[in-house]
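Asks: Take a look at these structures.
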Structure I
């Protein structure tokens, strides 16, 4: 990914889309108006920040990305594998439905979600002109949110898997994401393997999950060949990103947006 600075505002973009007709960005916590512990570009509306700060921070993101904030679509994220088609924002509420995947073929219809250790995955099919975004914690990962998004793009818009490009954004990295045995079992049940996905600490046998590798594997199994992985750990970079685990739940949410 390439890092972009615009004054105090900092965001990242995938290299594979440098000359692409889409607008996108994965934003950091820098450049907003929220106070600690949400400082400063918090996009989360249910973490304790003021609604005024959250609205202003969204406006900053939309303006810097060059997208239409009045057309932005989002979901109430619930760690599922549900994917919805976005054509326009829902009336009289901020989110379309409860889900963890959004796809669209509409021009000037930004898709956006919020993160703080979970994985943002962005999708683009340059042949069909379709964008997508997904939110994957460990529950969404073993529910197959990546594969579900690919299937939805293919079924709804006729996308071919080999044409779909995916970007796996900043999230908690494998060296910081210790998980319990129930998560190890869930990974094993879904992927039928744990090699390359779960690493054991040599001293106490504790398990660590690689969300980047797991979601990349899910994408490859779904037929996606063009995948860029940021490999930026939110827990190691709390000066730029919110980390729910590193900051013990007292933190904000960073935003991701993609638009035709």
Structure II
């Protein structure tokens, strides 16, 4: 099982703030106002990019003033999108300190620090009081976590009654195992994908009722399903030359149905099965 220290070591990179600001300059945005669309190549570190974030937000019906916890918030792209385009107040939590520092830098650069806060923390030990948030949001963040039951139990705890869980997650396809390397794992020792039916059962057992469950494999792709990325993308900044092998393996993962992508929205119930 991959522990939190191993996960943090796998993802951690130094100098990310500088690399991302340099990439922003290369995109012609060194000075002057910056929008969430300008940042999208650099801060949407998940399959489908900003478009998939907007899709999930609409699926969840997010409204102004919604208190959102973004678990595995990475570089803060989804959080800033939810704040700027949907009027939400967002707190992100991520295990990787270098990502949180970079996220805070970008949030300040875009002028959203009053609406988006970034914290270092573990998804399996959320440092928040019970029933703090209206929505728990997570995009492509649970693949390194083996203990899914504990993960979703924590989400249930910090959500208010009737609150929403909005998720986008790669899952195990009908053909197994996946081809490595993946974006989140060099080998099977740190990848914990489950089949969609199994994932749904785990989430429902944690005390959630499905409101929407959609297979979006055909429309949302990332490097681990063979999608190409532009030169100044965050995937290239983080993975460097290793990204080419991930994309090559991803073509087989997609064509052979080894990885599927799901977007879903659940409502927090008062009842839990276990």
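A short reminder: the numbers here are calculations on the coordinates, not readings from a lab. Just so it is clear, the model here is predicted, and its values are computed rather than measured. Cβ atoms are built from the backbone, for glycine too; each structure is taken alone.
Asks: Of structures I, II, which gives -6500 when helix-only ellipticity at 222 nm (-39500 (n - 2.57) for each DSSP H run of 4 or more, over all residues; to 500) is computed from the coordinates?
Replies: Computed on structure I.
Asks: Hey, P(r) over Cα pairs in 10 Å bins from 0, in percent, for residues 42-177 alone derived from one of I, II reads 12, 42, 36, 9, 0; which structure?
Replies: Details: I: 12, 42, 36, 9, 0; II: 13, 46, 34, 6, 1.
Going label by label, the one that fits is I.
Asks: Computing distance in nm of label points 7 Å out along Cα→Cβ at positions 202 and 242 for each of I, II, which one ends up highest?
Replies: I
Asks: Where does the value 1.20 come from, among I, II, when Cα Rg over 2.2 N^0.38 Å, for residues 106-193 alone is the thing being computed? Can you show the working numbers first?
Replies: Numbers: I: 1.20; II: 1.30.
Structure I accounts for this read-out.
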